[in-house]
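Structures follow.
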Structure P
Amino acid sequence: MSERRSARELLALVTDAGSFRELPVPRRESAPDGPLAWQGYDASRARAAGRTGEEESVVCGSAEVDGSPAVLLAFEFGFLGGSLGERTGDRLEAAYAHAREHRLPVVPLIATGGSRMQEGMLALTQLQRVARQSALTREAGLPQIAVLRDPTTGGGWATLGAGADVVLALSGAQVGFAGSRVRPPDADPAAYTSQAQLAAGSADAVVRPEELKPVLGLWLRLLSRGAAGADADPGSAGGAGARAAGIAPAPVPAALGGGGLPRTGWEAVLRARAAGRPRAGAYLDAYFSARAALVGDRCGGTDEDGMLCGFGERDGRTVAYAAQTGAATRPAGYRTAARLIRLADRLGVPVLTLVDTPGAANDAEAERQGAGAAIAEVFGAVAAARVPVTTLVVGEGGSGGALALAAPGNTWAVPDSYFSVIAPELAAAILKRPPEEVEATAGQLRIRPQDLVELGVVRGISGP
């Protein structure tokens, strides 16, 4: 269990000194003991107010976090377990409306046990209000970054938490749809932790409290900048579609490997497969001055061994990236990349993709995890993107598993790379050729960078 802080204590921890301004509180007339006339409900609320100094289970306001402005929704767990009732819904709705009016990102700082039983179904329907406000905020092209505190359970997790664009979880926090009092008696408690949600692809990072302010500040800076540096006004009305037309593409990264162009197709294959050549991590480090990782497909999986996704800072602009690492890409990797591209498109951020894979994972488990559907998601996300996508082939370009990430009309290659309809060995096998003809087959496929330029598959070859 993580250290529990009150709403005000957490706000003091993450906001810049003196910057927090609490939003006006909507007033609602209520019947004695609430809408259900639950005996003793008024007394419970009075005791909670006396203990916490708050009138409700959430404190909403605007502030700066490491210099980045945002609207923060801080839950007070000491007030009836941070539960959501009608008055909570009123405050959240007003805060989201304020964020849209002033074009500010929204940061829910969640600590809740769920909906308030003393208000029955009227409390549960507050989740629909929250979901609507979140949807309107997405449509406005504004980011939502959730912070999961201890505990984050029930509808608060299923709307404000899991529905956010980026999910940061405090170390040691209890996180799960089912709270500790309603789980099956034989449930493994380790499944209901921030670390377990990270492993399952439902959170992007586990953060210690003392790290939260700089981490949250970086995310706010990256996601709030949107199309800054482009010709379009990032604050104009109309959402990402109106902004996308003026967004400059991400610059093509410089090639990091040495040597000239390969003489033969087989030489191109060998150089692309060389163990010592630069991989995605080296390219991202050279390209960005700062970056933050987006982890997980939100469907139960991660593939950090095969795909690196996130947002980075380059020359004062934000660029989203999806980069294959040289391994066979698994379904979770493709779904994470699709999630990244769709988010960047909504926020008006250009995208950089790095292609480097022998192909999509094709083992039985990958098929059970929906490999075809996951690859289709990426093809669809790239095809539908309104923001510019820039692609650099930095190693192996193996078949459709590589092509899914490639931007039509804006794909480039480095000298130590190749791009092929299929690996030369597999092509020879399909054509029933003996192993000694693999090298000749590589030449026939015309997979060298210079061949790809001539064929019009790539625009050009990136130099040092």
Structure Q
Amino acid sequence: MAERRTAREILTLLADPGTFSELPHPSRKSAPDGPLGWQGYDASRARAAARTGEEESVVCGTARVEGTPAVLTAFEFGFLGGSLGERTGDRLEAAYTHARAHRLPVVPLIATGGSRMQEGMLALSQLQRVARQSALTREAGLPQIAVLRDPTTGGGWATLGAGADVVLALPGAQVGFAGSRVRPSDADPSAYTAESQLAAGSVDAVVAPAELKETLGAWLRLLTSPAPDAPAPPPALGGVGLPATGWDAVQRARDPRRPRAHAYLDSFFSRRRDLSGDRCGGTDPDGMLCGFGERDGRTVAYAAQTGAATRPAGFRTAARLIRLADRLGIPVLTLVDTPGAANDAEAERQGAGAAIAEVFGAVAAARVPITTLVIGEGGSGGALALAAPGNTWATPDSYFSVIAPELAAAILKRPREEVEATAGQLRIRPQDLVELGVVRGIV
């Protein structure tokens, strides 16, 4: 079980000293024992207030985190299990309204068991209210970064948690829609953990308490400091001479010693943070790197293929990244390097076509500038999906092709010895791509 902190303790851990200021909240008069007349409810609330020192299950205020101002909403699990009732909804709505009025990011610090039983459907309906506030904040172009504490279950997870742009979690935290008392008796408890949600693509990072303030501060800074213009393509890190033939271009792009995405990202950014997961149950850490990085003090988003066949989860993560960057006004850098989209049976079952379509659509619809650099293999539609129309560049040790030369020869029913000649006919060298107008230039 994760270490549990009160709302005030987590606020003290994260807020810069002396900067937290609690927000005013509307007062609500209610009938004795609440809207349902639940016998003993007033007494339960009084005991919770005496035990925790809080009047409700959430504390909302403004603070700076590593210098960046934000609205923080910290749940108090000791107050009736951090449950959401009408008064909780009042406070959260006021906090989100303040965030939009003052152009501040929102950080839900969640520790809740779900909706409050003693208020019945009126409590459950607060989820719609919270979801509406989150959606309005999203439409306003303001980031939301959730921190999942122990436990994060029920509607709090399904709205404030899973609905955030970036999701951080504390180690060992119980995270899941079903709380421990309502899930099937034979359910595997390991499935309801922060670590399991990370593996399933629903959490971006599990962060130790000692590192949480620095990590949250870095994310807040990145998501609120967009670069003003399209990034210039990174300089080539490999060889500078151009390939003599199409097959030479293929061989150089497939050279295992050639610099890959990690090298380009580390060279281009002074610091960066990765997103993880497609929010649909999958991750593709071996095929796609996505996140936000700092260059010259401003933020650029990145989606970078790593040289492996890109899996559906990788494409969906890239689409998620591009849509988020577009909403926050952050320009995007994409690095193309894949022999092609994964095309095995499992990839088809995971919706490869639909996932690739998501990326094509995200790139086509983006209002922010996108810069693309082909750094290795540009294999067919799985590579083209990430390429910015009119702003794609190539390195000398790369190629871009409608399909791999070997597969092109197979489709054309040519013998294997004609693969090299087929590569030449496809005109896939960087200099060919410039002449054809497929790429703007060679870096």
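Quick note: the coordinates plus some simple rules give every number you see, no bench work behind them. This one's a predicted model, so the numbers in the text were calculated from it and none came from an experiment. Cβ atoms are built from the backbone, for glycine too; each structure is taken alone.
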Structure (P, Q) behind the derived value 5.0 of distance in nm of label points 7 Å out along Cα→Cβ at positions 100 and 364: P
Structure responsible for 2.5, with distance in nm of label points 7 Å out along Cα→Cβ at positions 324 and 356 calculated and labels P, Q on offer: Q
Answer label among P, Q for the case where distance in nm of label points 7 Å out along Cα→Cβ at positions 220 and 284, calculated from the coordinates, equals 3.4: Q
